[in-house]
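Following are the structures in question.
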Structure I
Amino acid sequence: MGCAVAKARFSINRLPGFGLIAVATFVMLYLPIIILVVFSFNAGVSQSHWDGFSLRWYQAAFNNSQVRDVSLRSLWLAVTAASFATILATLAALGTTRVGRFPGQTMIYALINQPLMVPEIVTGIALLIFVAAIKVQTGYTGMGYLVAAHTAFCIPFAYLPIRARLETLDHALEAAAADLYASPIQAFRYITLPLMVPGILAGFMLGFVISLDTVVITEFVKSAGQDTLPTYMLGQLRRAVTPEMNAIATLFLALSLMIVTAFFFITRTRGR
């Protein structure tokens, strides 16, 4: 009886040092981001000395045509790759959760999630060799390679939340639709797909963020004149670090927060 009461009353936040570790974790995670945002409004060029409040670096970023070009290219690439990845991940999730057990199912699951376990540099080098051979044979050097590479890399990130959502759905709902003479397509359209929407949105959001953020794969696959915002910023940081980079990063941080907030409200509304 005494042991049962002790286990019931156990709380991790009562462990010695728990509060200190939690605070230190949040400080290490968010303090660098706060400093980045603060110094994006610095009037001077220093990254360590505050010279007064100013919007000059945001104005410089908006007036920089190269920044606008790479930002639009990054957004277009992220939306396109995330869309393709979400569609393919949805089909893969349906194929691995809405069918009975079959030989090789575990292998398929492992192959889908392979990019999560292989170092990104290995994937980048493999794509470089593969894409270079195709470029030599075809002469094509367009954005299709980046779209394909980002899509392949984003599929497992989109697949995991979609599969998790499917695994929590009650099969009785689909069985009830079949009992009411709904065809498989009708059951999917009116029952399964609407219930999958939160997982699909989560998968798209993850794919979008991963595509927007990746540097290694883009650096290995892109052709001349195909810089994305991360590769552009990496190139600029090799020359000089200015608060203009802080301003650009802050704008994309705000975009990410808007996406997360919108996703939260959409899923909360659908859950009611």
Structure II
Amino acid sequence: MKKIRIIPVLLLKNGWLVQSRNFNTFENIGNPTYAVQRFSEWMCDEIVYLDISTDNTYDLRRNDINYNNRKSFLEIIKDVSKVSFMPLTVGGKINSLKKIEKYLKLGADKISINTMAITDRKFVNKAAKEFGSQSIVVSVDVKKYKSKYMVMKNKPNQSCTEFEVKEWVKIMQEEGAGEILLNSYDKDGLKKGYDINLIDLVNKSINIPLIPIGGAGKLDHFSALLNKTKVDTIAAANFFHHYDQSYYLLKKHLFEKKYNVRKHEFNTWSK
């Protein structure tokens, strides 16, 4: 039986790892590699690492935090790949097949595509044909307007597209996406639980894996998601930075409740 995946999502903004709230408030929480090393020691199933910078500034402008400043996201991923002992998905400003190839050569296992999928949906098709659907994740940001879940476009400015999420994820699946990373605007950073209706709607619309994120604030939010939907992947961002040994404790919580997750344990050989 397929194991349930538990995936931390890390957000990078101008060189710093950040936590997000409603996609417009960000708080610096650390350097680009420490959290990845920590998650490796906790034996995470996978990790998603997204660049949400609005420009190309990545220098931390700090020399006192035991980290060498970098000039690009590519350089940061090169650092990250050295301390990551788990499958790694990389995303942010992915706009060419050449850039995808560079990240894959640096050690990324999958690539997350967001804005470029909206700008040119055939880009997803080209990427899937070139690198395989198993390497392509399409990230979908969603906001609820009245009774409709609408797909959002974040660059150059936040705006609503013409697509309802149910329609869009089907299109992305047809174009060759191997997975969907589903982000909720309305739940992002609030710690009040997932949008169960949104996740269930999307999960029933596709037959490729769904990675839902947005709203987790306590252990019971994860088990509630598994109870009320048929997803086999759970993800969160801020939650994993707020609690000591958060990933280990979440896996322990789910394992003891008899969910089909890998046993909680620490990785000592990566040190």
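Any read-out appearing in this document is the output of simple, stated calculations on the displayed coordinates, not a laboratory observation. Computed from a prediction, not measured in an experiment: that's the story for all the values here. Cβ atoms are built from the backbone, for glycine too; each structure is taken alone.
What the table below lists for this structure:
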{"quantity": "Structure responsible for 1.00, with FRET efficiency 1/(1 + (r/R0)^6) of positions 145 and 185 (r between Cβ atoms, R0 = 30 Å, to 0.05) calculated and labels I, II on offer", "calculated": "II"}
{"quantity": "Structures I, II, by mean count of other Cβ atoms within 10 Å over residues 25-32: label with the highest value", "calculated": "II"}
{"quantity": "Among I, II, which structure scores highest (criterion: FRET efficiency 1/(1 + (r/R0)^6) of positions 49 and 121 (r between Cβ atoms, R0 = 30 Å, to 0.05))", "calculated": "II"}
{"quantity": "Ranking I, II by mean count of other Cβ atoms within 10 Å over residues 169-176, the structure that comes out highest", "calculated": "II"}
{"quantity": "log10 I(q)/I(0) by the Debye sum over Cα atoms at q = 0.11, 0.12, 0.15, 0.16 Å⁻¹ derived as -0.86, -0.97, -1.21, -1.26 - corresponding label from I, II", "calculated": "I"}
{"quantity": "If relative contact order in percent (Cα under 8 Å, 6 or more apart) is computed and equals 19, the structure in I, II", "calculated": "II"}
{"quantity": "Read-out helix-only ellipticity at 222 nm (-39500 (n - 2.57) for each DSSP H run of 4 or more, over all residues; to 500), computed value -9500, structure in I, II", "calculated": "II"}
{"quantity": "Comparison of I, II - label where distance in nm of label points 7 Å out along Cα→Cβ at positions 233 and 257 is highest", "calculated": "II"}
